[in-house]
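Each reported figure results from applying straightforward, stated rules to the coordinates on display, with no laboratory input. What you are looking at is a predicted structure, and each value in this text was computed from that prediction instead of being measured. Cβ atoms are built from the backbone, for glycine too; each structure is taken alone.
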Structure P
Amino acid sequence: MGKNMFLAFLLNLAFSAFELVGSLVTGSVAIASDAVHDLGDAAAIGISCLFEKKSNRQPDETFTYGYRRYSVLAGCFSTLVLILGSVAVIWSAIGRLLAPQPIHYNGMVIFALVGVLINGIAAFVTREGDSVNQKAVNLHMLEDVLGWIVVLIGAIVMKLTDFSLIDPLMSIGVAVFILCHAVKNLRHSVDLLLEKAPDNMTPEQIKALLTEIPGVTDVHHIHLWSIDGIQNYATMHIVSDEPSHALKETIRKTLDEHGIFHVTLEMETSDDCCGETNCFLPEAHASHHHHHHHH
């Protein structure tokens, strides 16, 4: 995996340099926006190469939850790179719309042909692959091919009509597309870092799910979070008048089926209940510091 990642990093870096030259030679911002895309990819791959090694380390004394969050952090960085790049491209494209500049159409057609060809080959080579990561890489390659096809068509249309505003318009289209994706990714990463509950689960749902189990009278102090969007954790208090090992197992199994694999349960009987049914009240926080897991 490491070698492939590094190769992908070098390819994207080389290609974004090629595109940068292309955009300077032809005066096309659309090619520049492709350059930003590839530079963003290179940054993303480079950063995740650095962090991925670390993020796969097992939990230890200092990072008791393991290192998966490093991967999330890497995602934040690379997404920020993409967002900044896209904003820069949109900015320069708007400048172009206001003050159109001459474009070398022929050069643009040639660059676009080379772009379609190289990316086409890359997409063809990476199409064999089942892992999520490989699928993502392949999707990226296809996006790049499509981006270049758009540039090629645009270049040909401009060559025929001499309507040079098509170039900045294409560029804004590509940049907005990248921007939307990037913002969505960033939101997801930030949600994880802020301990947002996993998308498909709310404390209410869990309470409803577990109170159906015979022997469980109440569930409260439910906290849900996810380390990396895949590893989900939960802590909660279970009130039961016949607590047993079997009951705990049933609860764990039920949560496991709903995608929560790491559960910490506090068992209470109804007369020894901690007395707070709602853990969201500020008073509750004041009086029950020890229930909150800080991480």
Structure Q
Amino acid sequence: MPANLMTKKDMKELAAEAAGSAAEGGNPRVKEVTERLLYRVMQVIDECDVTMDEFWAAVGFIAKAAKNNEFGLLVPGVALEHFLDLRLDEADKRAGIGGGTVRTIEGPLYVAGAPLSKGEARMDDGTDPGEVFIISGQVTDEAGRPIPNAIVDIWHANSKGGYSFIDGEQAPYNLRRRIQTGDDGRYLARSIVPNGYGCPPESATRELMGLLGRHAERPAHVHYFVSAPGHRTLTTQFNFTGDKYLHTDFAFGTRDELIVTLDRVTDPAQIRDAGLNRPFARATFDVVLTKETATAPKTVVEREHVIAA
């Protein structure tokens, strides 16, 4: 159909009919969103004079992304996951919530059920030759009071940028741990310094990034879920100063408040005090949780995750 043959009124009516807006039954919310989405897609097709070849190429791209289970990469790659975080930030402000640690994207690589320990945990299985990394911190409320028994769920990549359950090379739950804070709200994790990663070479996501003139790389980072009764669950991560991709993260996960500096420890006495026999890196990442409230959207997101085998 030639561009501009249909009026906006025609497109709205067609979108409404396709969404079953006047039909009985169905889910009203699904109908509402579908109608608006279809209308906007029709507008883009019309305004950009999208050809049949271009349209079906886009359908093929979506099919490829679905076949590869890539939407967890694609959604942050086109800034939609970051956009959802920004909307949640604004909802928090309207509800009078402030002062907590900044949230950022979850990403696609979380696996539930990591081993749980009290106070501290070793996250790596000793097979990675990377740099030993000690992460410590404290979970507090907005008034600075320690939160005991908070669950700090941490996961990150190995020194090659791979994740357990994903790369097929690591033991189950390697570099994935849950730590329950002590009475002082503190936690400590021994691990190895992670590397960043990029989208797979043949992935639909990398293909799209190339068409957009963008790279498909993430800086090194460490993911967190932090939860405690009566507080809003926090999804966040931290990045490292000096990373090549720090401020061009293809997934829009970097936030200035979440950048930490690695402290390289070479002093023999400090190495011994840490129970190690070689230099190591360390960083502090404190977390401030906000009180739960019925006036703001929930922060626990129901979404599909990788299932532990």
Structure R
Amino acid sequence: MRRRTDTVRHYILYGEFEHLPDVMHCETIAERSVMHEWELAPHRHDRLHQLLLLHRGGGMTRLDDTEQALAPGSLVNVPQGTVHAFAFEPGTDGLVVTLADEMLDELLARALDVRRVLAQPWVGHADAAIDAVAAMLAQEYAGRSPARALVLRGLGGTLLGHAARAGRRVDPAQHDMAESHLPQRFESLLEAHYREHWRVADYARALAVTPTHLSRVMRAATGDPASRLIDARVVREARRQLAFTHLGAASIAYTLGFTDPALFSRVFTRVAGCSPRAFRQRLAARQA
């Protein structure tokens, strides 16, 4: 890349902060890149998934901590949350298809194998089928024909399916490895989101697996289902604050994302075997 930055930006795109204005979004690479002198600094989209198809020209892309060259025929898969950047050669031509997480959930509700491949960032090669579907999608998106939304959903699902096949060809073993690393990936997400009170279903969606499968894998790896591990992480942080701060139980509850201190007390008691007050009293007695 020709330029680096120490900050991760958010570019305001379709569906990022509001209800979806359309089924999906499709634009040319040049449409946005020209405004930024053909360079898009490292940024991320928490709710958006993007596929970039390069027809002519070239450049470089950064996906998280990996940089790769782009050439005609490159297909770039950018899952939601992935930090990515682009430096295109002036005049580069291609398409960018953007889908919000709600649309991705709808299209891939029963295609977990596809979700697993698309949950990883990668650069692959677009075959003739991808070129054809992307061209039809761009044409349909630009028009206002009857049944437009239905046709776009169909083309969007077809494009995602062909993209998953392309992703499999990049490194077949990588996607099998992702499954074996599921416990570590879950634990990383748990560290990032436990204060937000994500449910098992939220973690499963981010990991592109079903809640049942996630709980089964975590039980096999740790002896506890995912739901118990989620509660245990919150309570572990609560114990730290009870031990090392003078905050009251209600204040700790609020810092941990609870809107109801009574609910926090019930969760703590269920996991720790005593109330927050009793836990602090036991600590004081030991130190006396």
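A compact table of results
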quantity	calculated
Source structure (of P, Q, R) for helix-only ellipticity at 222 nm (-39500 (n - 2.57) for each DSSP H run of 4 or more, over all residues; to 500), computed value -15500	R
Winner on FRET efficiency 1/(1 + (r/R0)^6) of positions 161 and 217 (r between Cβ atoms, R0 = 25 Å, to 0.05) once structures P, Q, R are ranked, highest first	Q
Answer label among P, Q, R for the case where distance in nm of label points 7 Å out along Cα→Cβ at positions 33 and 57, calculated from the coordinates, equals 4.1	P
